[in-house]
Structure I
Amino acid sequence: MDLRQMEVAVAVADEGGFTAAARRLHVVQSAISSTVRALERDLGAQLFERTTHRVALTPAGEAFLPAARAALRAADQARAAVEVARGHLRGNITVGTMQGVWAGLDRALARMREEHPGVVVRLRQSAVADIRQWLREGTVDLAVVALDRQQQRGLSTRLLAREQMVLVTAPEFPVAGEGPLTLADAAALPLVEFRPGWAIRNSVDRAFRAAAVERGAAFEVNDILAAAEIVRQGLAACIMPESIAARFPSLATRGFAQHAPSWKIMLVRPRSEPTPAVAALLHHIP
């Protein structure tokens with residue numbers, strides 16, 4: 001058993017199939033299949049259930065995968081340590097992100113690129129539940145996400161920002177009164193909502209529950225730009241964080257008098273010692 005075999009098995013598990021794994025590793029599918037068969041012979045166990053429609057891990061595969069990931073991470077750390085000793089920092093970093101959540105990550109990436117051009121940074125975007133799972137599996141090195149709670153089992157967290165949300169409308173969209181709104185005022189309007197599971201949606205749901213205010217949705221989307229376009233057309237209003245609203249200067253914003261939805265942006269990573277490349281990026285995140 002060698003590192004290449006582990007890399008192939010991890011790719012098959014991550015991509016859900018041999019063809020997708022071959023594309024990821026830039027080899028032909030037959031090479032992926034033969035490598036997995038050789039690994040299974042060496043281990044004396046089948047790692048994958050193959051059907052005509054999908055590939056799934058067997059119980060042996062489920063047990064093998066975390067150890068294989070750990071071995072690959074250790075190999076990467078060993079290579080990185082040698083590069084650092086030679087005065088060069090190289091390696092790969094995978095960062096989990098959510099739509100609209102940056103909290104200075106873009107500036108940190110720019111400084112990282114300038115200082116360590118040999119480090120490749122991959123951004124992997126999804127909902128917070130997916131990113132938490134990726135962190136625990138080791139497929140993501142760190143993440144900048146919105147979380148309800150600071151304590152996360154098995155993970156290290158650091159608060160980057162706390163931000164209130166505002167109501168965003170087209171300039172001529174009819175909204176009662178002037179000044180700060182109540183959540184009841186917002187509930188009386190047609191609203192464009194983000195899908196359940198989105199951090200913005202979770203925060204808005206929590207605020208309305210706390211205020212004991214019922215609301216409905218005229219539209220539901222899974223994209224910030226789509227929400228902004230619906231608002232721009234005067235079809236609905238939307239509740240979103242101030243930093244995201246600021247990206248659409250042609251739209252109007254109104255704050256809330258009380259019970260304003262809010263979210264906390266956290267830097268989250270495994271508790272284990274970071275690789276030199278990850279440590280360098282962490283240094284640039286405020």
Structure II
Amino acid sequence: MKKKDYAQSRAALLVELDGLRVEVDEAKRIGYLWLDRPPLNIVSYRGRAQIRAIIEAFDEDDDVGVVVIRGANGVYTSGGDVKKFMELPPDAMSDLAFDIGAPERCGKPVIAALEKYGFGVGFELALACDFRLATKETQVGLPESSIGQMPGSGGSVRVARIVGMTRAKDMVMMSRRLGAEEAKSWGLITEIAADGAALTKMVDDYAAKLNSFAPISLRTLKRTLNTAYDSSLKAALDFEGFGYEKLRQTEDYKEGINAFGDKRKAIYRGR
């Protein structure tokens with residue numbers, strides 16, 4: 001019988017990050033995942049698994065209250081490393097949506113900060129986030145149909161759920177690029193900043209606001225909202241009701257009620 005060291009193989013995934021960089025600002029309680037492969041921050045196949053592992057690590061880190069995904073050097077990302085895709089073995093890319101869907105599964109709020117380009121897998125990653133903040137110059141799109149492919153990391157499905165079938169087919173099948181204003185009007189972008197500096201401030205403001213809330217409340221609320229589309233109305237309402245009742249028993253809820261009565265800022269401890 002052969003012994004296997006799964007702990008070592010799991011750790012090896014993150015030993016050398018492939019076009020990614022991780023920073024944690026403990027004072028702001030923000031975990032930053034930077035897409036960092038100049039000039040356009042292309043996301044590699046290995047990088048997708050690393051993105052999942054990093055976000056899972058952020059989810060367990062008590063110093064991180066909010067996760068931010070952003071591109072280095074004023075660019076979010078132009079997409080995936082498509083030239084290398086043909087080198088991968090058969091069936092290697094049939095479950096990419098699991099890696100790129102990590103922000104949605106993360107119990108903490110996840111913000112995508114988009115600058116200049118948000119194409120392909122980068123936009124699919126942003127679609128799995130809770131908030132998508134962009135600059136007014138940002139363009140987003142899923143251009144895979146223009147090279148004889150289709151989105152493979154959850155993009156087509158999430159776009160359809162957010163904007164509806166008519167707009168989804170217009171955008172994805174026609175390989176359309178959307179400017180920030182149009183994307184916002186469709187519900188694909190949450191808010192638009194004037195430029196990169198303003199985007200940084202917007203990210204900080206969102207993170208500060210989110211970090212001021214009770215963590216267990218946000219985690220429960222995020223799960224409730226994320227299951228709304230996958231459940232019947234009855235099941236979704238039951239899920240919401242059980243979440244409400246669970247929160248009613250927490251110390252943070254008692255603190256929130258007391259702070260409201262005392263007209264002071266609540267101090268939440270995540271329990």
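What follows is calculated from the coordinates using simple rules that are stated; it is not laboratory data. Because the structure is a prediction, the values reported are computed rather than measured. Cβ atoms are built from the backbone, for glycine too; each structure is taken alone.
The value 1, 6, 12, 16, 17, 16, 13, 9, 6, 3, 1, 0, 0 for P(r) over Cα pairs in 5 Å bins from 0, in percent was derived from one model only; which of I, II is it?
Among I, II, the structure yielding 1, 6, 12, 16, 17, 16, 13, 9, 6, 3, 1, 0, 0 for P(r) over Cα pairs in 5 Å bins from 0, in percent is II.
For mean count of other Cβ atoms within 10 Å over residues 154-161, which of the structures I, II scores highest?
Working: I: 15.0; II: 20.1.
Top value of mean count of other Cβ atoms within 10 Å over residues 154-161, among I, II, belongs to structure II.
Comparing relative contact order in percent (Cα under 8 Å, 6 or more apart) across I, II, which is largest? Write out the running numbers ahead of the final one.
Values: I: 22; II: 14.
Of structures I, II, the maximum of relative contact order in percent (Cα under 8 Å, 6 or more apart) occurs in I.
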